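Multiple structures follow.
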Structure P
Amino acid sequence: MAYELSNLHPAPGETKDRMRVGRGEGSGKGKTAGRGTKGQQSRAGYKRRPNFEGGQTPLRRRIPKQGFTNNFANDFEVVDLGRLDAFEAGAVVDAEALHDLRIISRIGRNGVKILGGGDVGVALHVRVSKLTRSASEKILAAGGTVEGPLPGE
């Protein structure tokens, strides 16, 4: 007999029948059917809200509120210019290329910003969302090109 989904079954003794509650005192779960006596939880239709703590002030309201999230803040992933030496001469440097070489772990919501830290020794074609004035000057001095918004624009 082949093992198929149509004839699989649990090993003997592996499963138990569920307890049928409220079927007489002799069953062991009669009368109150395992709900105890009286109270909200013994009634039909009782549902506990998530995080309900029995009327006590919930933990999420007891702890102090901290911090602030500015929804209008710019989200750039920043890269120092010296990290671009990983590219070969004439390569196109954009957010996807930086991500593929694992120079950045994610692409920010507003893209990538190149900072002027370090030096670049090869001519690159840089196409990013933003860069600093010193970074653009160093890229142009190395014989590369810069595409996108220049500083001060």
Structure Q
Amino acid sequence: MRCPLCQHDGDRVLDSRPTPAGDATRRRRECERCNQRFTTYERVELQLPLVVKKDGQRQPFARDKLLAGIFKAVHRRPVTAEVVHDWVRGLEISLAERGEREFESGQLGDMVMGFLRTTDLIAYVRFASVYKEFANIDELLDEVRPLAAEARQRRNQPSRD
């Protein structure tokens, strides 16, 4: 592993432990040259399909890009990072198990929309406003009105506890 400070490729592992989700190993390292300490994560690499964009371009599945989009939507909402990471990990496993070589970016967007709709309606609307590229406020209102009715109906239902 190269040191992020001096680029030397010799280091020693000081500590190694699984992440809380158990999907990676966190390693604390120290560079043998400059003694800089840094952290690395080791994950199993899944064979994920290529994402076919709207313009036909094919790109590798980008976990970080997906997470960034979801985290923008859930910013300052009561959705924990753990919930988001767990969902994305489950999505990756599901995509790998399908065994397909490619899938449409629209399918990915729809999956994120489904996750956010069941997780947090405000985050859903935030994501939808970008994903669906609303041209005007009327299109946004057409998306939000059914959600508002659904939320009112949920609040008025007696709890089942």
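General remarks:
- Across the set P, Q, distance in nm of label points 7 Å out along Cα→Cβ at positions 79 and 135 reaches its highest value in structure Q.
- Of the structures P, Q, the one that 12.0 was derived from, the read-out being mean count of other Cβ atoms within 10 Å over residues 7-14: Q
- Which of P, Q yields -3000 [helix-only ellipticity at 222 nm (-39500 (n - 2.57) for each DSSP H run of 4 or more, over all residues; to 500), calculated]: P
- Ranking P, Q by distance in nm of label points 7 Å out along Cα→Cβ at positions 15 and 103, the structure that comes out highest: P
- For 2.5 (distance in nm of label points 7 Å out along Cα→Cβ at positions 31 and 63, calculated) the corresponding structure among P, Q: Q
- Structure from which 2.6 was derived, distance in nm of label points 7 Å out along Cα→Cβ at positions 111 and 143, options P, Q: P
- Which entry (P, Q) yields the derived value 11.8 for mean count of other Cβ atoms within 10 Å over residues 95-102: Q
- Computed over structures P, Q, Cα Rg over 2.2 N^0.38 Å reaches its largest value in P.
We did not get these values from a lab; they are worked out from the coordinates using the rules stated. Because the structure is predicted, anything quoted here is derived from the model rather than measured. Cβ atoms are built from the backbone, for glycine too; each structure is taken alone.
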